[in-house]
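S.K.: Just below sit the structures, each encoded as structure tokens.
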Structure I
């Protein structure tokens, strides 16, 4: 039996504040019987509902807060074709044929999101400007150049940018070289999630917000117990990503982490001219624990990550005022944009989930093999989490699709506690040390 966490009415990101005028759907009251019940109204759950309704199936979604409350409404807003740790690693682990299939899946996910935005007229400030995986020091450039070569071999839409090409595009000078991923761009993530919410409701899906699932009663028909009633369905889609272990499911499959993001005050015209960035590409760095930067529609710099927090026992780390991480992010912003004296307006945090191989986890579980799940997008879920709902619908309908490569493949399990905690702390500590060495070199170069 799973005890539901308390719901909250707070808005945990500035993106979600832009949706504050929309009324929440009423919570579930009584019993509803449907073909498919979905747990979670983020990108995956809403996408699954849309795709399942297109199959003619009745669908009801139980969301413990409001749609997009988790990572879907808090992420940095980079729509990228990133999949796995990096493409050279995918090639080494899976070989050319399967690695190419992963690349096709990632780019299909981008096209899928763009199609949804167009079909459903989702106003989410989408700019198809691509993203650049960038070096901040010469020591990172060789690895990125190799990644660009592998990307070309695997059929990815990627282009190597040396220093001259970076300057020609007007990218900020702290970024010395990079790989341009032309598929995708940047958007306001919560507005995209709310657009999916409206589309799912228009398609006839039922949505019950402020409706935590207290218990999953398995059987040929699954019953989801909630505070106000029950959802009974032939099949269930579990679309709760980092929160999944709180349902008592997949504890060995997913590692929940918490990341921190920020946005500055709007830049003045003089500040914009100083940094150039005329193409407005999203940027994320070649660090082991990456940094991300983009401009939003109001001319702010949005950034974050650089550090993660983990919770002993595998749950989502609680939110708290992480002074050290905020100071690190502010110092890094000043180093990447020297002389740009723009205040940081807001920090916030959000949950993400990783598997040990950095790939999404998709499968079916339960004693009656009727609990379908997709989760663990490794911080790159805007594209993959959106497409995962459709991939699950394809699976339920018995249809092939690009997402089939993720179906029930073998995944290395996470170790049990306390070994998990020790391993994760050792790994993250080692990665921080590698990144800190790079950043010390950058600071030394800036000092001349």
Structure II
């Protein structure tokens, strides 16, 4: 098998707990002698993915994916077999033969090496003299150095070719750096220049903790304030959540995920004990991101500032009202009845922050207790959007009631679950003073 002896592979398998390995990515629950969870390889509402710890294998009865620990990691992280062996050997504490030369298994492994080297360079720079400006910024924002190191923060030094020069010592060509999104071609003449210059860098990591991109924060008023990596073979923005690798354990422990907007919001949440927090990287929230969270928790709470709460929550709902995301799992009516045992239930809630605050500023001003109270008061997403819809119209006038009626009917038309739509229509009809059946028909 690609140069690895059967005895070596058996030794790695014998030292691995496949439930622990898979459990890093899938929220598993015991089912007799096996463990079950939602399949990470296809969209499903009822768990059909099983892990057999005695045999060291996994199998999905929905998409028929299956195999051992090597097969799981290859499929989940899109690895070649040699790379999966190396990753699991390191995890299991098994030394691989020194006669086998490390080799790049195609584009993914080559890019991962480049990103790892780039991240190491930026991280070193943050804690060296040239990173003083970035460290001063972190200090003014109250970021603990331990948290900065846990998230791998770095600094891109000033200069047009600092990274280019550093990577040349590792025999990495400029065109390879360009493919990784770290440099750009010059607009006039030939050659390349560093994409990130004079910026505090937030490494974006996959669920395995491997760097796949960066977010760069300007420190001297440059525009844009935040400069992010482009999409690459490794980094697809809508399929990634900032901080997921650090937050997985907290999500499993609390069975909840908290979503914030920015990098610093995420860091400060972790610093104040909310270890289940991730950031959405400024993108429209996508089904792929929701699927990532479903592997680790059964509830998501999205934090919105008061001023933009209605607009953002409504837009998030619109983004999720697609053919690829069935709203029956948003749990609006289920949350109202208190029944949290329905198979496939997945609650999405909205927590509103006080006027003038984002998570970062609230935590620094009032502490963890203030944020905990807001999370405790979080409301189901559909209930929140219904309130906003009705609150934006003047229900005291015939025109306002008619407009609200039409908007609610449009909202109902996009809810694919009859159960959710029925509960929503009853609540809306009560507040509009109309017949729920008529609302349902018009939808």
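Taken together, the values in this text are just the output of simple stated rules run on the coordinates, not laboratory data. Being a predicted model, the structure only gives us computed values, none of them experimental. Cβ atoms are built from the backbone, for glycine too; each structure is taken alone.
S.K.: For distance in nm of label points 7 Å out along Cα→Cβ at positions 94 and 406, which of the structures I, II scores highest? Could the numbers behind the result be given before it?
M.R.: Details: I: 1.1; II: 6.6.
Of structures I, II, the maximum of distance in nm of label points 7 Å out along Cα→Cβ at positions 94 and 406 occurs in II.
S.K.: Kirkwood radius over Cα pairs in Å computed as 22.2: which structure among I, II? Walk me through the intermediate numbers first.
M.R.: Details: I: 22.2; II: 24.1.
Only structure I yields this read-out.
S.K.: FRET efficiency 1/(1 + (r/R0)^6) of positions 254 and 422 (r between Cβ atoms, R0 = 25 Å, to 0.05) was computed and gave 0.85; which structure, I, II, did it come from?
M.R.: Values: I: 0.85; II: 0.20.
Of the options listed, only I reproduces it.
S.K.: Given a value of -11000 for helix-only ellipticity at 222 nm (-39500 (n - 2.57) for each DSSP H run of 4 or more, over all residues; to 500), point me to the structure among I, II it was derived from. Walk me through the numbers before you get to the answer.
M.R.: Working: I: -11000; II: -13000.
Corresponding structure: I.
S.K.: Just checking, which of I, II has the largest value of relative contact order in percent (Cα under 8 Å, 6 or more apart)? Walk me through the intermediate numbers first.
M.R.: On the way: I: 23; II: 10.
Greatest value across I, II: structure I.
S.K.: Further, regarding this structure: Which of I, II yields 0.90 for FRET efficiency 1/(1 + (r/R0)^6) of positions 214 and 286 (r between Cβ atoms, R0 = 30 Å, to 0.05), as computed? Please report the intermediate quantities before stating the final value.
M.R.: Numbers: I: 0.10; II: 0.90.
Value 0.90 for FRET efficiency 1/(1 + (r/R0)^6) of positions 214 and 286 (r between Cβ atoms, R0 = 30 Å, to 0.05) corresponds to II out of I, II.
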